[in-house]
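Take a look at the structures below.
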Structure I
């Protein structure tokens, strides 16, 4: 199965100021020589996803330089790459990326060029470990159109997240951005499904 990753690394990260005064949130240093974006790139490579486009936007120079140094060897094999993609205003538009779907839409030509079986759209500004193959297996097993990764969050804290309202078969019924009254998980009335922004 051929999977192409579209990694979104344009986040301004205003809540992390002053760490993001000179760089985007995915470019914030972590553990010495690493950056927050290295988590998603490691997750992809360790999940055997070899084609990775990283969309950048806000104060991206330090991230571009980091990816070139740290991930430059990823391009050594045919079909394997980590490539940084700045906004190109394709399709006659005159705007920067206007969110997740627009970043993917403005680069639909890259998806068409590779003709993948699946496209994984992931954010680059979270710190976590994930085997993306498990998500792909779930997606294929359920013949889903789209699968969204979620984590259980305490109901009392759920209003700070994008919340997925899912039925007992784990099908998405709705999505609520930071709702005042978040719907609880059917299997646990004390928690809600918080979207990880990974699709």
Structure II
């Protein structure tokens, strides 16, 4: 397998997953916004010129959630996913998709408005609105994590998806001072060797 990766992006999830499963892979590293991701060759791999993208024996797949589901289905051997008859399975599905549906849209707005746009084009109203919504999204996780170590029983793909989104939110300055469960959850995740290795891939 080969992962197309940019540090501090969603592609960290793909590396984290493969590290947790101890699967071998190659990695192609790009700086965020690298022009090589706009070449015709790379656009055949990811038509939007983004990361992550995974190449696996003639299969090419992008989107971190799809990559997570693909890898777990093909190579997981039952790891990192509750069985379909488990009481935790509905929670697993919910939180697997929560990251992209609820958290990352707000994160995207904050990143664009505070990092990518030149100062004269930034809109503080957009940042304030996204920050307020992000707090609400993290509150839902905080409530769910009461007396829980992970989102769906044991550590799973849902933690790779939504856990990563929680970590990124905290790094971007989201106020989690009143969300003790989220703070403790982030701390547990950050201690995982597989995630440390993914963050360090630059």
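Figure out for me which of the structures I, II the number 4.2 belongs to, where distance in nm of label points 7 Å out along Cα→Cβ at positions 115 and 179 was derived from the coordinates. Going label by label, the one that fits is I.
Kindly point out which one of I, II the value -6000 was derived from, the read-out being helix-only ellipticity at 222 nm (-39500 (n - 2.57) for each DSSP H run of 4 or more, over all residues; to 500). Corresponding structure: I.
Hey, distance in nm of label points 7 Å out along Cα→Cβ at positions 27 and 59 derived from one of I, II reads 0.8; which structure?
Considering all the candidates, the number was obtained from I.
Structures I, II were compared on mean count of other Cβ atoms within 10 Å over residues 67-74, and the highest value belongs to II. Quick check on the output: 88 is volume of the Cα convex hull per residue in Å³, for residues 131-186 alone, derived from one of I, II. Which one produced it? The value was obtained from structure I. Largest in mean count of other Cβ atoms within 10 Å over residues 155-162 among the labelled structures I, II is structure II.
Quick note: the coordinates plus some simple rules give every number you see, no bench work behind them. Just so we're clear, the structure is a prediction, and the values are computed from it rather than from any experiment. Cβ atoms are built from the backbone, for glycine too; each structure is taken alone.
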